[in-house]
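Next up: the structures, one after another.
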Structure I
Amino acid sequence: MDDATLQFYRQNAEAYAQREITSRHARLAKFLALLPQGAAILELGCGAGGDSAEMIARGYDVTPTDGSPEMAEVASRRLGRPVKTLLFHNVDGVEAYDGIWANACLLHVPRDQLADVLARIRRALKSGGAFYASYKSGDGDGRDTLNRYYNYPTEDWLRATYAQAGEWIDLSIETGQVRGFDDAMAEMLFVFARKTP
C-alpha cells in the first residue's frame, strides 16, 4: 500500500472512526445474502469495525483486519476482540473463507499491484465464495486533496484486472456516489463476484 495513504489512516484513526456511512448497508445485505448463515468472512480494511460489528451481530464468523495498527486498535475496542493488522499483499489464506468484504479499501492499491492482490483474495476464498469491493471511478491513478493514493479505475479496466487474477462467476459492477472523508462526493464502482466452483 502507498505509504502516504497508510500514514493518513494511522494519523487519523480516531477521526475516521467517528464516521458512519449508512448507504453501504444495502450492499452489505446483498453480500450476506450470497453466503450461508454463520459463514466465515474476512474483512479487509475494516476501519472502525462498523461492518464487522453488523456481520457479527447477524451471526457470521468474522475475521476483521486493517492495514493501520491504530485503526485496528480502534476496531478492537469497538468489537471487544482482537483485530489483526494485515496489509493486502500479505493475505495468504487458502480456501479459508466463504466471503471476503473489502469496502472502500482496495481503491488504495497501486494499479500495477491490484491483480496480484485480487489473486490472493481469490485464493483465500472457498470454491463459490463471495467477494465484494468498492472503488472510486476514474481513468488513471492519482491523489485526493488529503494526499491519499487512489487507483481510480474504469469499469472496463476493473473487469480486465479481475480476469487477470483468475476466473470469477456472477461478476457485476454497480455505480453510485459516496461522500468521502474529504467531504467530496465521489463516483463509485461496487463490485460483486464469486470464485469459480
Structure II
Amino acid sequence: MNKQTSFVVGLTGGIGSGKSAATDIFASLGIDIVDADEVARDVVAVGSQGLLQIAEHFGEQILLEDGTLDRAALREKVFANPDEKAWLNGLLHPLIRSRMQQLIMESTSPYCILSVPLLVENKLTEMCNHVVVVDCPEVLQLERALKRDGSSEATIKSIMASQASRKERLSAADHVLDNSTSLNALSSQVSTLHEHLLLLSKA
C-alpha cells in the first residue's frame, strides 16, 4: 500500500503571476497537485450535492440545458448581492475544503502541492506545512493577465484589487519564486525548491 502524504505545500500567487506555470513544473517532477479551481468545479458538477443545493436556492434557471451550472447567471445573481454571495460561499467553501482534505489524504508523492489562488485571503495557509508564493511586479501581472485572459484592463485591475496585496502574500510566504523573467528561470527555481521540499518532507 502506498504511503499517504502528510506534508502539504501551499502554492499561491496573484492573477498573472505564473502560479499555473509553477504548478505544472511541480507536476512534471511527479508531485501530486490538489488544485482548488478544479475542486471548485467538481463540487458543483452534475449530480453533486453542491449543484443540487444551488438549483434549489436559485431555481432551475441557474442551470444550462445540459444540466450543468450556468456560471455567468450565477455570477449575475451574487455579484451585487452580498447576502446571496455569503450564502453561496457558506455552501461552497466547506465542500471545497473537505474535498481538498480528501485529495491530500489520497496523495502518495513525497509532498503534495495545494494550489489555491486565494490561499492567503481564505486563510487556507493553516492547512499547509509550507507556503510558496509565485511573485512578480504588479505591472507585469497586469500585462500577462491582459494577454492571457482577453479581459479588459478594468476587469483585471478589479480582480487584483480584490486579492491580497503583494505585500500580504509575501509576508505569508516561507519561500518566494521570482517569476519576473523567463519560464526557464522559474523552472530552475522550482527544481531547486523541489530538492529542499523533499528534505523538509522527510524531517
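Throughout, read-outs are computed from the coordinates displayed, never taken from laboratory work. In this text the structure is predicted, and so the values were computed from the model without any measurement. Cβ atoms are built from the backbone, for glycine too; each structure is taken alone.
A few comments on the model shown:
- Computing P(r) over Cα pairs in 5 Å bins from 0, in percent across structures I, II gives 1, 8, 17, 22, 23, 18, 9, 2, 0 for structure I.
- Test item: helix-only ellipticity at 222 nm (-39500 (n - 2.57) for each DSSP H run of 4 or more, over all residues; to 500) calculated as -10000, pick one of I, II: I
- Top of I, II by mean count of other Cβ atoms within 10 Å over residues 56-63, largest first: I
- Parent structure of the calculated result 38, given that relative contact order in percent (Cα under 8 Å, 6 or more apart) is the read-out and I, II the choices: II
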